[in-house]
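Some structures are shown below for you to check.
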Structure 1
Amino acid sequence: MVSTPADEPLRTSGLSQELSQKLDYFGQMIPRCLEHARSAQAQGRPIVGMMCEFTPRELIMAAGAVPVCMCGGSSRTVPAAEPDLPSNLCPLIKSTYGYRMLRSNPFMEMADLIVAETTCDGKKKMYELLGQTRPMYVIELSQKAESVHSLKFWENELRRFRLFLQERFNVEVTDDSIREAIRVMNRERQLRRQLAQVMQANDPPITGRQLLDCRSIISGMAEDFTHYQKLFDHLKTQPGGGYGGRTRVLLTGVPVPHGAERVVEIIENNGGLIVCFENCSGLKPILEDVDEQIQDPIAALAVKYFQVPCSVMTQNDRRMEMIRSMVRQYRPHCVIDLVWHACLTYDIESTRLRRVVEEELGLPYLRIDTDYSPSDSARIATRVAALFESTRSRGSSPMINTRTPFSS
């Protein structure tokens, strides 16, 4: 492959001191969140673990509890899970369970409750094992995306969850407390969307890897809100980061939990710039807010969360619509679809996605099927580099951006 300046590893030095400090705040996310959780627990607030974006954080917050995302992203905890779980199971599931086997996730160990949903079969059965040693509540997710009956079933599940939280923590979860939590979470989603939009620029001021760090595993932290806004205000005034010559990538597929950013780094160290994360670690769960005008806050929560276009939903047309919209807004040169081993729903859905990307949108498409192990990093890097070379050879280029991404 012919070397170009865009193929050099992304600059990690050369950032202004002010920008480095603002990004470092999010780089220290885990110790900050741990300090927050311990302080909250000392004040008598329950810690509630979450396993998926379908769980409404608002209900947990309205019960006075602290919602913490607990999806495992470490390859080191996978072996500890394999005596109980199949070796060819999704690494996210094994890593999450492995944390419990090793007692190495302080958030999980201090959790007063772990909330999960019936999304994929692997998670469902893992929850049964996890529930033998940790307090669990499983919300049943009906998966027919366009069914009014399924939406109503989901709404009733959230009502049951509300009652459970009241009984579990001996609190009253009022409509007003839910509405206040909705306002807080809507603000968080708006701030994160605002930051994501900086990547719409022809030469964004930060990298996709840096943007990926700008999220916390605990929701609703006021300190985070302040830093989201400060970072955005600073980025508005900055020139491009020198990334305009790189291959713009829309990354879709499975979640990228904290600790599992290896593929993101491979993409950006081989000439790419991820300008859009469609997955659950990026825009997918934050594109829509909860309607604050609906009189019944549970009904409003049900509508918002049922619309998450996860691959477990059928017919999952919303994901394809989301990809089309993001291609228009973020103007990628290509689409990379990340699939964890044994994630059957995303694996199968990649067939339809590829047709949409290649035949309808006219963009190069690459599916990366991997796990948390670094053993295939060289192979992935070769495939990514070949994709970028092919993209440049065919002259694919995004539509020139004629508006500022900082308008919202």
Structure 2
Amino acid sequence: MLRRDTLTLTALLGLLTAFGPMATDIYVPSMPSIGRLFGVGTAQVQLTLSSYLVGYALGQVVYGPIADRFGRKPALLLALGLFCAASLACAVAPGIETLIVARCGQALGAAGVVLLPRAIVRDLHAGDAAGRELSRMGAVMSIVPVIAPLIGGVVQSAFGWRATFLVVVAVGLAAGAVVWRSLPETLQQRAAGPVRFVETLQHCRVLLGDGTFVAHAGILGCAYAVVFAWISGSPFVLQNLYGLSPVAFSVAYAIACGGALAGGSIAASLATRIGLDRTMALGALCLAAGGLAMMACLALGLPPVVSLVLSMVVCHAGNMLATPQAVAGALTPFPHCAGTASSLLGLVQQFSAALAGTVVGFTLGHSAWPLAIAIATMGCASLALWAVSGRARADVVLPAKASPAVK
């Protein structure tokens, strides 16, 4: 079994949190091709993203209470099993309708794989220590969005889009084997009695009535909306409007994700040196600056592909600086219901992403402006929320010591 405070455990948790973006990023280069092969339009192909958000949102509600009652490891294995089965269904989907439904099931599994490592971190750490650990996990996770589209672009060109989902199945099975053999159970005290929906609602009401939780959740939601606006709009803008091939798009997409790699790499050290809140502020500033830079480049008529990608590098870096700190700030006051709190954070993320993706999907046409406006709006919103919520965020209690070690 792995022990806490080891690089191996951090790497495993970081890779697990990457399952959500991996499941989408690896097939993003194939989205225009899926539309052509199934004979459907852009809006129908984007439903594979929307249905993913629906499944992901449902998963947030399910896994938190289960993990608080039965433990982190059993819930994680359940999520991985569902993820692999649904990914296989995506690979053999005979039509766009089946793919849409299978993507929803895939997200239902991915939701648990992504949110449960957060609860594990809260079992072991608190306050700045939790922010540092989540940032380290983010640094590991940020490698995946760089690699996944490159793999997806190559696999799409060589074998077609179905093979990308088979790659995902293989990764899921490998992760399940590692979790089964090596991940310790970190929940010290399980919730008494069966899972009760009413009790979960009561916890959610307490969380939503807490200014600290709401402030951090709002910043988290805006940051995620920036990233998802790019995920949903960039394949069609860069390939259909500006003529990039799937492989060329995957390279451009990976370059943009390089910002996440940079942000994740420095977030842990920054959180230690300047604190959780200031690191989050720097991230929000980068999100706003990147979005405004994207609009400015389009207005000035600068080379569109280069300007869009470089602006998104800044946004991705800001997301990786802000997101782990926002999660840590939201979860720290609630050790007794960390699973439910993590689930509610996931709901906020998915609602924000759905809103951003829907706006981009309905407004995107023969211009990149809808994409740039959505990214700039949500980036500026994250900075504005940080600026006005200082008193609420100051209420976070940062314990000096983490939870007892897991043996």
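Since every read-out is calculated from the coordinates, none of them should be taken as a lab result. Being a predicted model, the structure only gives us computed values, none of them experimental. Cβ atoms are built from the backbone, for glycine too; each structure is taken alone.
In terms of distance in nm of label points 7 Å out along Cα→Cβ at positions 179 and 347, which of structures 1, 2 is highest?
Evaluating distance in nm of label points 7 Å out along Cα→Cβ at positions 179 and 347 on every structure, the highest lands on 1.
Out of 1, 2, which has the highest value for distance in nm of label points 7 Å out along Cα→Cβ at positions 355 and 379?
1
As an exercise: helix-only ellipticity at 222 nm (-39500 (n - 2.57) for each DSSP H run of 4 or more, over all residues; to 500), calculated from one structure in 1, 2, equals -27500. Which structure is it?
2
A value of 53, 34, 14 was computed for Cα extents along the principal axes in Å, for residues 275-362 alone; which of 1, 2 is the source structure?
Structure 2 accounts for this read-out.
When FRET efficiency 1/(1 + (r/R0)^6) of positions 219 and 307 (r between Cβ atoms, R0 = 30 Å, to 0.05) is calculated for each of the structures 1, 2, which structure yields the highest value?
1
Ranked by mean count of other Cβ atoms within 10 Å over residues 51-58, which of 1, 2 sits at the highest value?
Going through 1, 2 one by one, mean count of other Cβ atoms within 10 Å over residues 51-58 is largest in 1.
Of structures 1, 2, which gives -0.23, -0.54, -0.99, -1.38 when log10 I(q)/I(0) by the Debye sum over Cα atoms at q = 0.06, 0.09, 0.12, 0.14 Å⁻¹ is computed from the coordinates?
1
Given that relative contact order in percent (Cα under 8 Å, 6 or more apart), derived from a single structure, equals 27, which label among 1, 2 identifies that structure?
The read-out comes from structure 2.
Between structures 1, 2, where is mean projected area of the Cα convex hull in nm², for residues 83-154 alone highest?
Once mean projected area of the Cα convex hull in nm², for residues 83-154 alone is worked out for each structure, 2 has the highest.
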